[in-house]
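Each structure below appears as structure tokens.
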Structure I
Amino acid sequence: MAYTTITTAAEDNILTITLNRPDRMNAFNGEMMYDLIAAFDEADSRDDVRAVIVTGAGKAFCAGADLGAGGATFDRNARKDREPIPEVDGKPDLSHQAARDGGGRVTLRIFQCLKPVIGAINGAAVGIGVTMQLPMDVRLCSENARFGFVFSRRGIVPEAASSWFLPRLVGISQALDWCYSGRVFPAAEAKAGGLVKEIYPADELLPAARKLALEYAEGAPVSLALTRHMMWRMLGADHPMEAHKVDSRGIFHRGKSDDVKEGVTSFLEKRPAKFTGKVSADMPEYFPWWDEPQYR
């Protein structure tokens, strides 16, 4: 598929998504929102893709929202790159799909992804440039990376569902400190605060991300998809019994699968496993379990 603001490349079961507006420091706009959503649709639809890496072209990862519109940047009624918000009784219908925050539409799509997602943060990551990383499973960064939850300094609020994701990743105190101050901080502080896993020299970042993605890709694709959603969605559960219910379903359904037979046999025979289960065809009947009435 052809994209305008990103590029994609698939190799060795890894889909690499590169934010590709280097002349604008990969600033986020409406086109990038649609491109990223479509790229994750592509990742989920392809059984040859077992892991996803997201990185940026040039010196930046993503410098945040494109500020080309000046003071009207965050005025939704003034945006020409998004569907207009309809009115009801002379007032904007904020329950309409068009009123949704664009960054949140991206992060929720990443959250729904069925493949492991690794962020390879190569440079500046500010505003949506950092909040889009939060639903990624692991974030690696280069020594050149800088991060900033700068919303209070722009007169707006955290977006992209970051008020849900960020405290769960780094704790409420650290999340509030970064958002209250709005300061831009270096890679070392991001690692100390739990936002990133490791820091690498710039030329070692993508190889490190690929090495990790290849390790993840060795797992059974259906098991990886289920594990990803079990872990993320249980962050919002109010009792471990909810996890127990889902665990039990997973053990029952996966326990009788060809993948489990292969996983056990390959271990006993001391050889690499060759899993044949496909996310496109072999997800168990209880998935997605959260659509059932008791999980709504």
Structure II
Amino acid sequence: MGEPRVETLDSAPGLAPIFVRAALSRTRRLDDAIPPRVLRLEGQRIDRDHLTAYQRLCGFTADDRLPHTYPHVLGFGLQATLLGDPAFPLPMVGLVHVENEITVHRALTADDLLEITVHADNLAPHAKGRTVQLVTEVDVDGARVWEGRSTYLARGKGETDAPSGDRPPAMPSGFPAAQWSLAADLGREYAVVSGDVNPIHLSALTAKPMGFPQAIAHGMWSYARVMAALGRHASGPVTSHVWFRKPILLPSRVDLVVDTTGIPNVAGLRSARRPDVEHLVLTVS
């Protein structure tokens, strides 16, 4: 792959132009290597208004503490920049977010000055196509404080004997701990906060050309909403791992189911109308 080329950016990239370029691009790669790029944002201060908007939309307490999933939003522009690179071996349009793992090494606050670094890793065959992982790392004063690993699937001709990723735990059963009604405009609201303006989340009109009958909720919103609901079980230095199963069509109602009796704790979201439809399952340890 060659030595990584570290590129330091002055500010987070705008996501809308990246999505537009990716949708219009017809460039094809000549090989399957991941470009040796590392993108870095230095000296990133937290915008408290943005933090509060994120906390309220995802169900976290509005204070100076950064939610478990918040640094992912801060680094997502760097992820999109790498995925939208014409030299990247997988097309950005159509990628499916199938897994995410986050480790918080210490609590972060709005006073911390962040260095955010993103690189791509582990391009691999999959039973349903190919996967790649985007690794986001956050340092404060030279110490690693947060890291996340996002796994994306490009659907296509798979290899029957290829691994299909870590096996998720069973969805907790029984009565829901909570039930949430998700509005039709949730995708647009989260897009404003996160910058993720992928058309599959914005409206039925823009989602249908991508194969969805309605707009679908952002996976990272549903992940964040579950972590917020878990409260003390999911705060502080912990590791979470989420598997995204079936998309949540908007509007809809979903059940939160939780099992905190074991280690790790397990939680999930399922359809309130059809409990056999599992949207996500996650662990916290």
Practice task
Out of I, II, choose the structure whose coordinates give FRET efficiency 1/(1 + (r/R0)^6) of positions 87 and 207 (r between Cβ atoms, R0 = 25 Å, to 0.05) equal to 0.00 when calculated.
Solution key: I
Problem - Read-out FRET efficiency 1/(1 + (r/R0)^6) of positions 119 and 215 (r between Cβ atoms, R0 = 25 Å, to 0.05), computed value 0.25, structure in I, II - result: II
Problem - Given 0.98 for Rg/Rh (Cα atoms, Kirkwood Rh), for residues 135-262 alone, calculated: source structure among I, II - result: II
Fill in the blank from the handout: Ranked by FRET efficiency 1/(1 + (r/R0)^6) of positions 55 and 255 (r between Cβ atoms, R0 = 25 Å, to 0.05), the structure on top of I, II with the greatest value is II
Completion exercise
volume of the Cα convex hull per residue in Å³: greatest across I, II for structure I
Fill in the blank from the handout: helix-only ellipticity at 222 nm (-39500 (n - 2.57) for each DSSP H run of 4 or more, over all residues; to 500), calculated, reads -6000; among I, II the input was structure II
Fill in the blank from the handout: Value 3.7, calculated as distance in nm of label points 7 Å out along Cα→Cβ at positions 159 and 191 from one of I, II, is from structure II
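No lab work stands behind these numbers, since they all come straight from the coordinates. What you are looking at is a predicted structure, and each value in this text was computed from that prediction instead of being measured. Cβ atoms are built from the backbone, for glycine too; each structure is taken alone.
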